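Rule-based calculations on the coordinates, nothing more; no lab input. Please read these numbers as outputs of a predicted model, since none were measured by experiment. Cβ atoms are built from the backbone, for glycine too; each structure is taken alone.
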Structure P
Amino acid sequence: MPQASLSTGISMHYEIEGSGEPLVLIIGTGGDHTFWTGNVPAYSDAFQVIAIDNRGTGQSDSPTDPESYTMRIMADDAAALLEALGIERAHISGLSLGSTIAQELALNHPDKIASLQLHATWGRTDEWLRRLFDSLACPLRHGDIEAFVHAAFMWVASPTYLNESPEEIAEIERAYIQENPHPPSIEALLGHLHADSTHDALDRLGEIRAPTLITSGEMDWEIPTRYGREVQARIPNSRLHVFSGPRSSHLGFVEIADEFNRVTRAFLDEHAGLATASS
């Protein structure tokens with residue numbers, strides 16, 4: 001299994017499919033590279049897709065101190081992986097926590113960014129978001145991962161998905177908790193939520209120069225579109241695409257995967273030629 005020992009002090013797991021210009025996929029809170037299963041084939045015919053396990057998830061190392069998890073250090077992890085793979089510049093696509101990692105990556109390692117995609121993103125954690133993240137952390141502080149996952153689906157899934165596919169949701173929950181060969185620890189999940197709760201890049205977003213696509217879903221309860229609009233207003237040369245319809249949730253990349261893939265692939269094709277393959 002591909003592992004890289006990084007200059008940031010951790011070992012990171014990643015998976016590569018396809019060839020061409022590199023595209024790094026960064027998933028959200030508590031997820032690992034497998035969450036992108038329905039998206040990778042939409043890119044891998046023309047791009048070298050690198051899906052990573054952030055620190056704290058999958059087969060990457062999991063520091064035990066939740067307060068050591070920040071967007072900055074996880075962005076440094078991603079930059080260190082590119083260096084370890086000999087990649088000078090890559091397309092970057094991040095979702096939720098992954099999008100805020102991508103913001104810090106673009107701000108602190110701008111020469112490594114060919115194009116930037118920020119899905120379900122926000123620029124600064126305000127009191128409303130802080131309370132949301134704290135509510136998700138509460139069952140974890142009591143050692144209850146099942147309650148955390150159950151509560152999280154109320155925020156990330158659409159009512160249509162929950163109402164029409166309860167068995168599928170239950171299977172996903174079982175796979176995440178009981179059947180996951182590399183489940184995240186409580187400390188790592190609290191670490192991701194700590195990074196979520198302390199994210200603040202809003203006043204620096206104007207420094208980003210890479211072409212940027214921001215997407216949101218009108219049914220995203222966790223990160224409502226108002227946050228995406230705020231980010232788009234701050235980043236020069238950026239655009240906002242709002243997905244609509246009953247399944248345009250925080251999990252839109254799963255629920256409306258075909259539409260998500262079509263929009264994001266078109267943006268990649270538009271900016272092809274800006275990234276560099278591994279040396």
Structure Q
Amino acid sequence: MVSQAAPRAAGPGRSTEIAGFRVVEGRHAGGSAIPWHVHDGPTICFVLRGRFLEGFRGHTIDCEPAMLKVTPAGERHYNRFDWGDTQGLMVEVSRERYGTLQPHAAVLDQLVHMRGGVPAVLALRIHRELTAVDTAAPLAMEGLLLELIASISRRRGSRHGAVPRWVRDAQEILRARLADGVPLAELASLVGAHPVTLTRAFRRSFGCSVGEYLRRLRIERAVDRLARSDVPLAQIALEAGFADQSHFSNLFRRRTGMSPSSYRRSVRGAARG
């Protein structure tokens with residue numbers, strides 16, 4: 001069977017084209033479906049409301065609110081909206097823009113599915129800009145789109161090929177000791193490396209220091225808790241390893257451009273919609 005071209009998003013929705021990106025607010029009625037199709041360029045999709053099934057060769061993905069997925073150009077798939085109306089944000093990357101992003105956005109060549117984290121916050125901000133009417137929105141949106149691709153790449157993994165096993169071990173230790181943290185010297189000792197060697201390996205693999213990576217993990221843990229629970233902000237801050245709610249809120253806003261409470265209202269409202 002020959003794959004057909006991807007149909008456009010069904011139903012009313014905002015859309016715009018900016019510097020090689022096409023951003024679409026897609027809406028699909030419950031019970032509808034999009035048959036097997038492909039996209040000419042890479043796409044990034046973020047689920048705003050509702051839930052749907054996406055099928056690929058040999059597997060399916062249950063797509064829920066706050067899930068973000070990357071589909072490479074030419075990847076054959078289908079969608080079924082069996083659980084009611086669905087709203088999502090679709091970013092289509094033109095071939096020309098894709099060319100300018102390489103080799104710094106290799107993640108666009110991968111099939112990626114992730115939920116929450118900083119990419120989810122950035123996707124919500126892009127949707128906000130799509131609904132804005134001021135003349136600065138296109139410039140803001142282009143910057144956010146590039147930041148989104150960088151954020152997906154960072155969360156996905158290494159910048160320069162395979163990550164050594166001992167660096168992965170250090171990652172797991174940081175995740176396990178997120179709340180209390182671990183001194184660099186102790187972390188290096190636990191994985192059998194010199195602190196300088198560990199620092200260089202982290203920057204080479206992830207583009208940041210060990211301390212920055214830990215802050216990134218803490219923000220992602222907080223983002224997940226904000227989306228999935230009604231736990232007070234102060235408790236979320238302590239669970240994620242921040243000194244207090246004020247420190248957490250300030251860092252969250254600097255990193256994501258939204259306050260923790262604004263993000264919670266946006267994503268929880270989407271999940272109920």
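12.9 is what came out when mean projected area of the Cα convex hull in nm² was calculated for one structure; which of P, Q is it?
It was calculated from structure P.
Who wins on mean count of other Cβ atoms within 10 Å over residues 50-57 among P, Q, i.e. which is largest? Mind dumping the intermediate values first?
Values: P: 27.0; Q: 16.6.
With respect to mean count of other Cβ atoms within 10 Å over residues 50-57, the highest-scoring structure among P, Q is P.
State the single structure among P, Q that was used to calculate relative contact order in percent (Cα under 8 Å, 6 or more apart), giving 17.
Values: P: 23; Q: 17.
Clearly, the read-out refers to Q.
One of P, Q was used to compute distance in nm of label points 7 Å out along Cα→Cβ at positions 58 and 210, and the result was 1.7. Which label is that?
So the calculation was done on P.
Computing distance in nm of label points 7 Å out along Cα→Cβ at positions 162 and 258 for each of P, Q, which one ends up highest?
When distance in nm of label points 7 Å out along Cα→Cβ at positions 162 and 258 is computed for each of P, Q, structure Q gives the biggest number.
From P, Q, which structure was distance in nm of label points 7 Å out along Cα→Cβ at positions 154 and 226 = 2.1 calculated on? Display every interim value, and only then the final one.
On the way: P: 2.1; Q: 1.5.
Source structure for this number: P.
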